[in-house]
Structure I
């Protein structure tokens, strides 16, 4: 565990570290109890294998890979995938976390046939299981890559070609078997190609019915093999290539409820996507939580003005605090956690930069956790919200809360009480309170 990152030891908690000590945690203290649980229990931080070990500094528009890694030889050979996996477990071990997140094509290459591809996968799963035993690290989530291969250029579950649909389902089946064997606590469906480019080319309901059929088969197979992981779906906003059917939390939840699948799934929300769609960073987090569908969170940031990128290392304290307030209010995420879905910049070419990026994100959310815990403990927001909704505590408002009013009763109430008095939203008051916890006054 000291081959590919020489000179980097296990990352420790050092709250007194100086500004140039960037290989320590200043805020993330795994064993510290906050709001009734340890930080480690609240977060279950997981390294995204794709963004950390598959991304090598390439630019979709303007350039080739810039990251030269000691474990990479540029090939898609099984040996290269093995070296990469060994380097990854050294990274997990030194970062001092217990989880990683990975897909089938992250860990093994495509072969010349379906059987050869699955033979490669089995061999890599065996390697992963051995490394997991050595380190105590296991997958927070496992997923199926249904987008990288050219066969999925028109989608996977929603593909107009039934042959491609069958291939996607067979690939999911094998991935679920791998997830069970590796002990993955969640299984993520991420479908960025399942959408449309033109309304002239697709039949929307037919496409979504096929996607739902894939999900139903996954539920059935999960029960058949006894896999205990939580199913998650990651909503994906439209990008320049197509409009996704599962574009945000509401669209995804609506589809699940329509097809009777909502009790089997939760959402894996990437707040950075909300910002890309012109909404507040925390929008989908709160929307999913409102329907008890928030299952896991991607801890990353976005700069929409820079090529729409959504994989920046998290550093915005206000955004992270908004998210942690929601997570604490719903009592955590059960089997889910926080995946470090960020990648270092193209110009960050040193291997230790991978540590810097992960530490930056983890410390940002750890500090945000403390902020949110103080908010809830003080009760200022709870009291203000109760006051704002006070009219629903008795009388006519109480009947509304109980779904016990009619249009006629609403009209009678208005006739008796007249025009409502304007009530201030007190927006600046709430933002001022929020700032008190994000940027506490000097002691």
Structure II
């Protein structure tokens, strides 16, 4: 719900003894709605069915593999700087009524915290681990032989926030299984891949061909931003009496995203943007990721998760492996989804796409590439037959080639990926 009230309306309404309403230029948004439209900065949307899964009753879970994005974090260096700059501009406004939240606003987005996992991000991963433990208690039992675990492979990129995310996930997953502290924790060994040469998680840092190809990846998002955010900048400049640019509007959206994600507050930066302007900012970011990491870019985007998918298939063939965790970044989960052919639009996305195409798009990072988003592979058995089931952020997806079957026979799954999985990462990326 959004409401826009001019200042004149306040004078009239105050005579009727009603609650004071927002001043001109401010909007009230339902926080649950905003959380669903923050693109890659969205909090993790836990599905209703996350701890109950009737579909796989009658099957035995032999193995679970998870490729996970880190949890909620503080803004990156660039976003931190941009938020600070736009705050200074807004503080110069004479329209203090419309910006009353600035009087007591504390900017916690400092360079020292830049990119760091926050408490919410740790909790997202911990709770995910708890949900997995609740869904698959037999898997947890199979992992432990007294106080020695077996069949675990845990790794992260060379980043504090990804290693922390892995640790938090394991804390939730194995709580009560060990002997450490009141919650009986267990210390899980986890490997950190050095960025240089990491073909599985920090893929974009090790693929020169992709790095060259991505130079034009923001053409459509820039065009769309010029069409929409320039108009918003004009509106805000007039409302607040300060000169704001399209880049400033992007910084306001970033501030909105992080204030909602970190502080549960839609009444600061978000209050400056209408519902339509938030949707436009979300789509602008989707266009950027659609071309940079997914189906909008060159065919290369569907190939660079080559080594990652080979690793996943190798683990599926290894009967001793029970649990595999790889914690990375936005590009890790998007490259993998693109390789699999899931979360794919029927139509291409452009700056001038019709509103119906924009509204109905499947590729919406607020759903498929949020903080703590993940791609899950379940290896199931029934009798002597084995099956693979794929989920994106705990919601089942259909893999092209699996003939519309959510629980895909392993042989069919292999055949579906066979043309792509016989690849060589160095050949794909060095070319």
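Which structure, out of I, II, was FRET efficiency 1/(1 + (r/R0)^6) of positions 78 and 414 (r between Cβ atoms, R0 = 35 Å, to 0.05) calculated from, if the result is 0.25?
Working: I: 0.00; II: 0.25.
Here the read-out was taken from II.
With Kirkwood radius over Cα pairs in Å, for residues 286-365 alone as the yardstick, tell me which of I, II scores highest.
Sorting by Kirkwood radius over Cα pairs in Å, for residues 286-365 alone in descending order puts II first.
Ranked on FRET efficiency 1/(1 + (r/R0)^6) of positions 174 and 318 (r between Cβ atoms, R0 = 25 Å, to 0.05), which label among I, II comes first with the largest value? Present the calculation step by step, with values, prior to reporting the outcome.
On the way: I: 0.05; II: 0.75.
Evaluating FRET efficiency 1/(1 + (r/R0)^6) of positions 174 and 318 (r between Cβ atoms, R0 = 25 Å, to 0.05) on every structure, the highest lands on II.
Out of I, II, which one gives 23.6 for mean count of other Cβ atoms within 10 Å over residues 102-109 as computed from the coordinates?
On the way: I: 23.6; II: 12.0.
Going through each structure in turn, the value belongs to I.
Using the calculated result -0.48 for log10 I(q)/I(0) by the Debye sum over Cα atoms at q = 0.12 Å⁻¹, for residues 110-229 alone, pick out the matching structure from I, II.
Structure of origin is I.
For relative contact order in percent (Cα under 8 Å, 6 or more apart), the calculated result is 15, so let me know which of I, II that is.
Values: I: 15; II: 25.
This value belongs to structure I.
As an exercise: Kirkwood radius over Cα pairs in Å, for residues 198-237 alone, calculated from one structure in I, II, equals 12.2. Which structure is it?
I
Tell me which of I, II gives 31, 25, 22 when you compute Cα extents along the principal axes in Å, for residues 134-189 alone.
II
Among I, II, considering only distance in nm of label points 7 Å out along Cα→Cβ at positions 126 and 262, which has the greatest calculated value? Numbers along the way, then the final one.
Working: I: 4.5; II: 1.9.
Going through I, II one by one, distance in nm of label points 7 Å out along Cα→Cβ at positions 126 and 262 peaks for structure I.
FYI, it's all coordinate maths here, none of it is from the lab. Since this is a predicted model, take the numbers as computed values, not measurements. Cβ atoms are built from the backbone, for glycine too; each structure is taken alone.
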